[in-house]
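Structures for review follow.
Only the coordinates and a few stated rules stand behind these numbers; no lab work does. Keep in mind it's a predicted model, so treat the numbers as computed, not measured. Cβ atoms are built from the backbone, for glycine too; each structure is taken alone.
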Structure I
């Protein structure tokens, strides 16, 4: 039985408080960005406020149960990516040329179909 098939526990009150805190931190960063847009703060500081709100909100979110599952998923993804056998540059180049040739051939075939249908419609309409 995998962890994906297990029932998910509902969020506890501590997690709900953390979700609200994370949302408030993100909202505070956006609030600072728009509240001080009339030249009070330089644009760089306003953008840094948004990034700080996103960073702190994301950090608080990662402390929740859902955040733990996200961290676990990312950890498993990194582990699986280590198993991937990536193509060599030569294999990737050959595959790219095959795709380019296939796209050009299919485009020409579709253009020919379009031309034939257009000719048929013009013949039927008598124009």
Structure II
């Protein structure tokens, strides 16, 4: 099984959406891929607007919560993708080898319309990633 780790600072929005999309789409496509997400400074809770726009798209984020990045997570991942939130590999609490950075806008404090656009961009990137795996 291939593991994709999405890393963000607070693990409250983008990385959580990417984790949820990856796990759902991989399952639907019968792919042997799983996603995890984590933050370098995990937040207290998931962004409620991110949860709402994912529900609009038919994707539940129930049971997900911000997780602190650990060395075990980084070591177990086949791909590590940052979300564009300025995660500095040198400053991370775990040694990670970045595969790529998606350069996504932060949904924190954004309008629901903007968070929908971020969600749609994440979905497109996840679909391309799964097609490449």
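Miscellaneous remarks
- Identity of the structure behind 0.05 (criterion: FRET efficiency 1/(1 + (r/R0)^6) of positions 16 and 104 (r between Cβ atoms, R0 = 35 Å, to 0.05), calculated), options I, II: I
- Per Cα Rg over 2.2 N^0.38 Å, the highest-valued of structures I, II: I
- Of the structures I, II, the one that -27000 was derived from, the read-out being helix-only ellipticity at 222 nm (-39500 (n - 2.57) for each DSSP H run of 4 or more, over all residues; to 500): I
- Each of I, II could give relative contact order in percent (Cα under 8 Å, 6 or more apart), but the derived value 22 comes from I.
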